[in-house]
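Below you'll find a set of structures to go through.
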Structure 1
Amino acid sequence: MAGYGARLRPHTWSKPKPLVTAAGKTILAHVLDLVGTATAGRVELSFIVGYRGEQVQPYLQQHYPDVKAHFYTQTEMQGQSHAIALARENLHGPTLILFVDTIVDADFSFLQTEPAEAVIWVKPVEDPRRFGVVVNDAEGYVTGMVEKPDSMENNLAIVGYYFFQRGEDLLAAIDRQIAQGLKTKGEYFLADAMALMLKDGLKMRAQTVDVWLDAGLPETVLETNRHLLQSGRDNSASQPSRPGVTLHPPVYIHPEADIRNSVIGPHVSIGAGCKVVDSTLTDCILEAGAQVTNARLQHSILGERASVNGLDGIMNLGDDSAAKAA
């Protein structure tokens, strides 16, 4: 999670991408909850941070105080493999690699008895030409990876979750990759390290998922928010009665939000300390402390403490920003 998150600006000017929220929780929290459900505290977590990474450790201490965590800072953006190698002291034994702008419906419990040396998570897609894909042999083991293939025959897109029975084998491949200068577009990509392992006979199995959510762009964060609200994060049924307020589920509204004389939903998430007055919100995310007054917003993301007054349309405001009618 060391990247700049440039595609998610203005929100990533003030915080790292995994601390952007959807459906009432940060993207990081959704991923940590997914891991925690399957591992029940039997793991140590290594966080590779970079831009604004100093915010991650206090976030963990506040929200996940029992997690045993290590932090490493990637000061030079040299790619995924370079980032992972920073945690070399912890790359041993069963190792799960996650990219924290991705949420899937994975169940990791099977890894305790997984016979393969490695697992890569994939999702069947209609058009694989926009993705990296895996190529399988007749027995279902991965024989190679193709970045943005020209043909449609291999449609298992790589989602960004990986498991290795021996983290030290992955580290050895990364060290070889860097020693040989194996780069793609000027960076050390994990796919090139795995290609070395496959060439040496690594038995890697592809595990399919039905849900693959991305949080790298404003529009994909909103898409992720919609899916999560439709999949258990809707809390409209537990909302208190508010005079003049109409809810169209699914929505998530924090108990400390103040909403008056407004129409909320569908697909709206409202964080702690938010205030919404005389407004209509549809397909929106309001992060903690955001305020909306006399406005009609759609397909919008308002950062922490952002405010909108008297405007209609689509807004994409970072933390502590303001927009109001002239």
Structure 2
Amino acid sequence: MGDRTVTYSPAFTLVPTYECFNRCTYCNFRRDIGSSGWLSVEAAAKQLAALDSEHVREILILSGEVAPNSPQRSQWLERLYELATLALDCGFLPHTNAGPLTRAEMAYLKQVNASMGLMLEQLTPKLLHTVHRHAPSKDPQLRLRQLEQAGELGIPFTTGLLLGIGEEPEDWAETLTAIAECHRRWGHIQEVILQPHSRGQRQEEALLGFDLSQLPQLVSWARSLLPQDITIQIPANLVTQHKLLRACLEAGARDLGGIVPLDHVNPDYPHMDIDQLRTQLQAWGWELVPRLPIYPQFLDWLPPVLRRRVPQGYC
């Protein structure tokens, strides 16, 4: 790919459950335990059958979290595995993001996922007393261990920062540095997402959100701190001002994330039509191209049964 290439993942999201034992005060995704049930394999199969496999490649399996000590934990893990297997059988490549997992759970899901992910969010522990005070799995050291486990297991991984939830600029540097050091040990991090918190209708606490005017500078800062083989991603539906989006690309962002029918984490922020987005980028001298949920340099990391599922013709 050339220096003026920007990638995105043509994706669709399966949500095994919106129920989550965490209660982050800014969340627009979670539901209370016992309120919404779990997605069945049969219902998921109907959703996937309606997709155009020529235009969708990634199935993002994005789940609320079941507590580690819950008697439902093993059933939940099995549902994650079943949905990833279903996605593979339907001709797609799954990418699972389901919160912190044990090493054994990650090894199990590695068998049926092209890649996996977990947002580090912010490394500072002070958020455990504010927006994460009711969110045990947002312990930053727990999440950092997840990045290490992914490296040890050879799992291509996506992580990132959540911006505007009460952190300071020095916290961004600490978090980016920790990601960079982890990647230098294992070489497994595909992307770092710089995700601005964007206010939604369902969040518990009315945070101001992130000042988007700071994003191009943060992209440039991240590019200077991260190894060059980590791609910086900004979500296209959260950075919609043309001048701002262009500035982020010029500063070093090279991926726009999953372009999905519905962003379940930010349901108030729809994606622009992909053809309109491509035309806009072309006007600025950028080429927008689709990618897989696994980057080319990681294909040899896949078990043979998964490697055979990778289609030709994608970057």
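Bear in mind these aren't lab numbers, they're just calculated from the coordinates by the rules spelled out. Note that this is a predicted model, so its numbers are computed, not measured. Cβ atoms are built from the backbone, for glycine too; each structure is taken alone.
For this structure, a couple of remarks:
- At a computed 66, 39, 38 (Cα extents along the principal axes in Å), which of 1, 2: 1
- Computing relative contact order in percent (Cα under 8 Å, 6 or more apart) across structures 1, 2 gives 15 for structure 1.
- Structure from which 0.40 was derived, FRET efficiency 1/(1 + (r/R0)^6) of positions 181 and 269 (r between Cβ atoms, R0 = 41 Å, to 0.05), options 1, 2: 1
- Look at distance in nm of label points 7 Å out along Cα→Cβ at positions 61 and 85 for each of 1, 2: the largest one is in 1.
- If helix-only ellipticity at 222 nm (-39500 (n - 2.57) for each DSSP H run of 4 or more, over all residues; to 500) is computed and equals -10000, the structure in 1, 2: 2
- Answer label among 1, 2 for the case where mean projected area of the Cα convex hull in nm², for residues 109-300 alone, calculated from the coordinates, equals 14.6: 1
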